[in-house]
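*Asks:* Each in C-alpha cells, the structures are laid out below.
Computed from the coordinates by the stated procedures, all read-outs in this text should not be read as laboratory data. The model shown is predicted, which means the values in this text are computed figures rather than measured ones. Cβ atoms are built from the backbone, for glycine too; each structure is taken alone.
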Structure I
Amino acid sequence: MANLDGNDGTEDISKLPHLTPSDFNTKSTTNPIKKPCDINYNDGNRNSEVTCWLGGLPDLKYTDNVKTIQKAHLKKLLNLGINGFRFDAAKHMPKEVVKEYIDYINQESQGNTWNYLEVIEDSDTKAEDYNWIAAVEDFLLYNSMKNAFTFGGDLRSLPSSAVNDPRTVTFGRNHDTILALNKFAINPYNDITDSYLATAYVLARKDGTPLIFNEDNLNSPYINYGVKFRQIMIQREKEGKNAKENILRVVNNPTVLQMERGGEGFFVENKGTDKFDIPTLDLTLTNLEGCYRELRNNFTVAVEKRNGKKYVARWGTPKRGGMEVQGRDALYFIREPFNQCADN
C-alpha cells in the first residue's frame, strides 16, 4: 500500500485504525513498522518480489483482516458502477490472492467486469505466472516492437514476440515507459513518433486488447483511424468473414510493413523519413482482391487478377498501380464494393 510519510525504511501506521503490524511484512512487531528486505529480481525465486517492500511502499500480508478490508473496497467500487479493474504491480502479490480477488469481483459483478493485471516481466517473473488468472499487460510485445520501430530497427522482424494470449493488453507506450512521467521508465522511446507507429501496428493486429495513451490519440494523425479499422474488422469477423492477421512479405524493406486482415482489409506503414514509392506490387500470394478504401485519406486501391497473378491496378487513381506511402505514416484500408473503385 502507499506510504504515508515518505520514509522508505519505516512507516507509522497509527493513522490506520483497522490495520496492525501483524497485517504487514515487517521487521517490527510494534509500530512503526520497518522495511524487512529489498527486492531482488534476479535471485531465481519470487520470494522477495512478494514479501519485501516495493521501494518505500509497505507490503501487506494477506491476512483475513486485510482480505476483508480489500474486498469491502472492491465491493464499494462495484456498487458505484465501476465495471473493470487494473491490478497494479500484480506480480508483487501472491498468485492465489490475485485469483481470489478476481474470482470475488467476477462473482459480485456476475461476470460483467473486465479485469487485467500489470505484470512486468523480469528474471524471476513471467507473464505466464499470472495470465491464467486474467489478462496481463504485454511488455514482451512492447520490448520487441521497441527494437523494430526505433531508428535502425527492422520491421521485417515482425511479427513480434508476444505473450501467447489473445486477451493481453497491448500498447505502443504507457505510463511505465514514458520518461516525462516516470524517471524509472522501462525501455522508453527516444522519438515519440516511433511509439505512434508501434501503436498503429498494435491496432492493426487481430490479437490483444489495445490500450491507447490518451494524448497519443489526439496528437497522432492516424491512431484514431486505427481504432476505427479495428472495430470494422471485429464486426466483419462477427459476420463470418475472414479477417485473419497475416504480415505480408511482398516488400523487402526494413522500414515498410504490410499486414492483411484476411481479404477484408490491410494495413501499411512506413517508419522511414522518405516516401516509399514502387510502380508495381504483386499480391498473388495474399488474400487481398477487390476494392479497398483508405479510412483517413479516403482514396481507393484496386487489387485485380492479370494473367493468373494479382497486382495493385489502382493506387488512388487508375493511372498508377504499385504503392505509395509517405514517410512516418500509417494507412488503414477496408474492403468495399468494387464499384467504388470504378471511374466516375
Structure II
Amino acid sequence: MNIWQIFGPLAAMAILGAGVWLPLGLPVIALCTIALVVAVLAAVHHAEVIAHQVGEPLGTLVLAVAVTVIELALILSMMLAGGPDKATLPRDTIYSAVMIICNGVVGLCVLVGGIRHTEQTFRIEGAGAGLAALVAMATLTMVLPTFTTSSSSGTYTASQLVFVAASSIALWAVYVFIQTVRHRDYFLPTTDPTDERAHAEPPGTAQAWASFALLVVALVSVVGLAKVLSPALEALVESVHAPKTVVGIAIAMLVLLPETWAALRAARANRLQTSLNLAIGSALASIGLTVPAVVVAVVVLHLPLVLGLEAKDLVLLALTFVVGGITLASGRTNVMQGAVHLVIFAAFLFLSIVP
C-alpha cells in the first residue's frame, strides 16, 4: 500500500474540515477539488483491495452500498434542513443516479472496453435479473406517482409510500441474495489472462480491514467535499442561467466518481461483468436503500415529498430501459452500444440545461 493511499483519505478529511469552516474562496475551491480527486482514487484502490479479499461479486457490492449509504445521509440531512424546497430532492437524486449509471457509466465502460478489446462478454443471467429489478423499482418509485389519483400529481399517500418502500427494499434484498448466495456464478467475471490483478495473492485480513476503514473515510470525504463545493456549483449555474436541477446532477456525478472510475478500470481489464455488477448494483442500491429511509423520515416527520417525474424525464427513463434491455440481450457488447448509451446520457445533460 503506497503512502498516498494511506494518508490521502486522511488528508482529504482534514481538508474537508477546513473547507467547512473557511470562506469558500478560490484557494479553498482549488484545494477541495484536489482533495476530491485524491479521495476518489484512494477509494477505488481500497475498494479493489476489499474486492480481492472477499471475492466477486461481494467486492463490488461493498463499494456500491458504502457510497449509497453515505449519499443517503447527505440527502436526509438536506431534506431536514431545507423544508418544502427539498420535496423533490430524493426524486431528482435517484433519477440522476439512474441516468448517470445506466447511460454514462455503462456507456463509457462498453465504449472503452470495445475500443480496447473489440468485443466483450458477460453473463446475461445476472445482468438481466438486475435490469428487471431496476425497471420495476424505478417505475414504482418515479413513474406511477405521476398517474395515481389518491393524492396530488407526483405524490403518494402515506400507505402508498409504505408499499413502495417495502417493495423496493424487498427487491433489492432478493437481488443481493441471488448475487451473493443462490446464483453467485451468474455474476462472476471471466478471467482475462492479461489481468495481473486477477492472479495476485489476496491481501491479508489486517490489510483488508485497514482498507475498509480508509474506504469509509475516503467516501465520506468525497460526499462532504461535494457538498462543500456545491455553493460554487450553484453560483456557476446561476451565472449561466441554467436550471437548479443541474446542481443536483453535478453533485451526483461527483459522488459517483469512485464507482465510475472502478467500473472503467474493470472494463479496460476486460472484466465487463465486474463493471456491470457495480453499475447495476449501484442503481439498485440507490433506490432500494434510499426510498425506504426517505419514506420513514417523510411519514414520521410529515415532510413533503414529490416522486413523480415530468413528461420529458419519463421519456428519457423509458428510452434508457429499452436501450438497456437491447444492450444486455445478447451477452456481448461493442463500441456501438456504448455510443448509443452515451448519446442518451448527453441528451439527459443537455435537456437538463435546456429543458
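*Asks:* Match the computed value -7500 of helix-only ellipticity at 222 nm (-39500 (n - 2.57) for each DSSP H run of 4 or more, over all residues; to 500) to one of the structures I, II, and report its label.
*Replies:* Derived from I, not from the others.
*Asks:* If you work out relative contact order in percent (Cα under 8 Å, 6 or more apart) for I, II, which one comes out largest?
*Replies:* Going through I, II one by one, relative contact order in percent (Cα under 8 Å, 6 or more apart) peaks for structure II.
*Asks:* In terms of percent of Cα pairs over 28 Å apart, which of structures I, II is highest?
*Replies:* That would be structure I.
*Asks:* For distance in nm of label points 7 Å out along Cα→Cβ at positions 7 and 215, find whichever of I, II sits highest and give me its label. List each step's numbers first, then the result.
*Replies:* On the way: I: 3.6; II: 2.5.
Largest one: structure I.
*Asks:* May I pose another question? Ranked by distance in nm of label points 7 Å out along Cα→Cβ at positions 239 and 263, which of I, II sits at the highest value?
*Replies:* Values: I: 1.3; II: 3.0.
Greatest value across I, II: structure II.
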